[in-house]
Structure 1
Amino acid sequence: MCGIVAYIGKKQACPILLGGLHRLEYRGYDSAGVALLNGSLKVFKTKGKVSDLDELLEGLDVTSTIGIAHTRWATHGEPNDVNAHPHYSSTEKMAIIHNGIIENYNVLKQELQQRGYVFRSDTDTEVLMYLIEDIMTHEKQALAEAVRTHNHQMQYLIRQ
């Protein structure tokens, strides 16, 4: 089962996020990752246990007071480093994590590919990221409005 942890505050985010992921380990998962914001967005993710993510992060600059973290149980795409969450936007200025299944993700993915998006993973979550990014770019919407538009489009597309 997937788990999400987020932190915004004055303390260093990474130890708090990793601690949260360790507390969620009993739920089961196949990969783990974090996204940290400190001037630029950095995503670190790996197949395996949270302890594997701990090892990956050793010695890296993970300075940040803002971040999100995720443990994933594969529903789309095999368990590997690429399919682990978080997923970058195509510009790598945003990252997303998601729990659940987008049943019509293939339809959305094909539409986005026709618009020029190149997918790095086999996940439905990456489709969500690109859809939000596409709305922001082509409809000139801010992030919050693009997410609302995305939700409306998803509901509409799921009903078809």
Structure 2
Amino acid sequence: MSDDTPIVLTVNGEAVRARVPARLNLADFLRQDLGLTGTHVGCEHGVCGACTVLVDGKLARGCLMLAIQCDGACIETIEGADASGRLAKLQQAFHRRNALQCGFCTPAMLLTAAELLRGNPKPTREEVRDWISGNFCRCTGYQSIVDAVMEAAS
């Protein structure tokens, strides 16, 4: 008999039923079991923000949540946000402003920025910097990311 726990959740608008080990984190479940590799795993300690997803409409670190904690939840990953078209303006601004270089932080950065703009469509530069501060980017120095978010907000 398997020690796996059954879960039912919605991921990017689709119902998902799975059996998961009790200690499997959400990021690994999304990547390994569902093939949603836009959720990146960087530090595995909740510090870098690369694993950011939406859980019931709130930003969450996928490496810090167990998959079984998401039983009954609605999860949105970068793939779901991209498919919905709600990131298009922000993605275009990131491209124009060269706000992505290696691309490792980009999916989580886009989700985070989109949530900022959803709740605050006209943020100040300081509000943008504060909001994205939990998502590490080692390539851009953040200036171009802030520029892109400000462009998308205008």
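Bear in mind that the values in this text are calculations on the coordinates, not laboratory data. Keep in mind that what you see is a predicted model, and the values were worked out from it rather than measured. Cβ atoms are built from the backbone, for glycine too; each structure is taken alone.
Annotations for the structure displayed:
- Sorting 1, 2 by mean count of other Cβ atoms within 10 Å over residues 16-23 from high to low puts 1 first, with the largest value.
- Between structures 1, 2, the calculation of distance in nm of label points 7 Å out along Cα→Cβ at positions 96 and 112 yields its largest number for 2.
- Entry that produces -9500 once helix-only ellipticity at 222 nm (-39500 (n - 2.57) for each DSSP H run of 4 or more, over all residues; to 500) is calculated, selected from 1, 2: 2
- Winner on mean count of other Cβ atoms within 10 Å over residues 24-31 once structures 1, 2 are ranked, highest first: 2
- Which of 1, 2 leads on distance in nm of label points 7 Å out along Cα→Cβ at positions 48 and 136, largest value: 1
- Origin of the value 14.1, where Kirkwood radius over Cα pairs in Å, for residues 40-127 alone was derived from one of 1, 2: 1
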